[in-house]
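Given below, in the form of structure tokens, are the structures.
Rule-based calculations on the coordinates, nothing more; no lab input. On a predicted model such as this, the values are computed, not experimentally measured, just so you know. Cβ atoms are built from the backbone, for glycine too; each structure is taken alone.
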Structure 1
Amino acid sequence: MTIYDDISSAVQRGKRKEVAPLVQQALDEGCDPVAILNEGLIPAMTIVGDKFSAGEAFVPEMLVAARAMAAGTEVLKPHLAAAGAEPVGKAVIGTVKGDMHDIGKNLVRMMIESKGFEVTDLGVDVAPEQFVTFLQEHDDVDIVCCSALLTTTMPEIGATIRAIEEAGLRDKVKVMVGGAPVTQAFADEVGADAYTPDAGAAAVRAVELVRG
């Protein structure tokens, strides 16, 4: 087993306290920071995401694995910056206006980050204007992720997409939507670019969207 395998195994098992020292050990041994990310951390979360999609892992396992990976990326960040590693893409995420649910959103954020994205989290109860203002202030965003966990707040996804259109920004970003009541049919109806049923699938789709 390589050090990358050890890192991957620790992330999959959600052993946050093991991951950071292993990443530091890999750096001390002269491993390339980008290789540590691409061969240790990201494959681990891909495996966890695939298990989640297949019903073999559940939200708690996803959360502890994502937190374990975050501990590793925290150690890596300064080294990745020094190596000039560019993020795969940039995304902004938020739960729509009137909706205070954040577990699903947080999971999607962590899974997308695990693919190498730089993600800004606007939090919960995010009005359409807040998404628009963020996009106006950050013209390098690739993906907007909108989450709704209540049937009563689903219309706010449509309102957010319309607001982005009215601001003349729709052709500059891809919009991903999700949440328990959201369906592919609803996503098509409101004009979203992508819908995914879970966080693992969302991370895969995000990469596909930025790579065209």
Structure 2
Amino acid sequence: MKAIELNHPLVEHKIAILRNKKTGTKEFRELAEEIAMFLCYEAMRDAELDEIEVETPIAKTKAKIINEDRYAFIPILRAGLGLSNGITKIIPNAKIGVIGLYRNEETLEPVRYYYKVPKDVQDREVILLDPMLATGGSAIDAIKMLKEDNVKKIKFLCLIAAPEGIKRVEEQYPDVQIYCAKIDSHLNDIGYIVPGLGDAGDRIFGIK
């Protein structure tokens, strides 16, 4: 599946502010949440709907709703939490799991330290959340863990993606659809996305 880039003027505007090194923690965090809503909107385009009957102030009518029990949203710790807040604003009853990974700064490979997902995750469509798809290591490791739990359908949402990371995920897991706000140029020699927006986790949590 080819990665889907949002290509929307509002998203372009918000990404421009995110990129600016002068953008403070509060604004960065709020923008990440807002873009997560746009990503979720696109990723849920094929969501299955159940028909119900509701009564408006005028008459009874048929309406369609999303069965939220069909989905699980799983941020990759820690930076993915910055996107989950946006998801819960538009899907308040979303089931949230977490996968804990961090990047070894020498090997650039992910190290796992935590895994907690809904007990019936194998019966849900899982939407993984991580602001940056750089080398692809964390995404691949998280997808592997979910596949081992017999999850059949997985989507991956990120703010910024590098072509190298997209290629690596698509080669290893061609059934996983990637959604990103922007596809950037390349990775530098220490595995950061160029032009990117720096360390998304640090900027979301105000560490630096």
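Out of 1, 2, which one gives 25 for relative contact order in percent (Cα under 8 Å, 6 or more apart) as computed from the coordinates? Among 1, 2, the structure yielding 25 for relative contact order in percent (Cα under 8 Å, 6 or more apart) is 2.
Computing distance in nm of label points 7 Å out along Cα→Cβ at positions 52 and 132 across structures 1, 2 gives 3.2 for structure 1. Looking at distance in nm of label points 7 Å out along Cα→Cβ at positions 172 and 188 for structures 1, 2, the greatest value goes to 1.
Quick check on the output: 2.7 is distance in nm of label points 7 Å out along Cα→Cβ at positions 4 and 164, derived from one of 1, 2. Which one produced it? Walk me through the numbers before you get to the answer.
Numbers: 1: 3.4; 2: 2.7.
Structure 2 accounts for this read-out.
Where does the value 17.4, 65 come from, among 1, 2, when Rg and Dmax of the Cα atoms in Å is the thing being computed? Attributed to the structure labelled 2.
Given that distance in nm of label points 7 Å out along Cα→Cβ at positions 60 and 76, derived from a single structure, equals 4.9, which label among 1, 2 identifies that structure?
Details: 1: 2.7; 2: 4.9.
Traced to structure 2.
FRET efficiency 1/(1 + (r/R0)^6) of positions 68 and 156 (r between Cβ atoms, R0 = 30 Å, to 0.05) was computed and gave 0.95; which structure, 1, 2, did it come from? Label of the originating structure: 2.
Taking Rg/Rh (Cα atoms, Kirkwood Rh), for residues 148-195 alone as the criterion, the largest value within structures 1, 2 is that of 2. Calculating distance in nm of label points 7 Å out along Cα→Cβ at positions 28 and 84 for structures 1, 2 picks out 1 as the one with the greatest value. Figure out for me which of the structures 1, 2 the number -17000 belongs to, where helix-only ellipticity at 222 nm (-39500 (n - 2.57) for each DSSP H run of 4 or more, over all residues; to 500) was derived from the coordinates. Comparing all candidates, it corresponds to 1.
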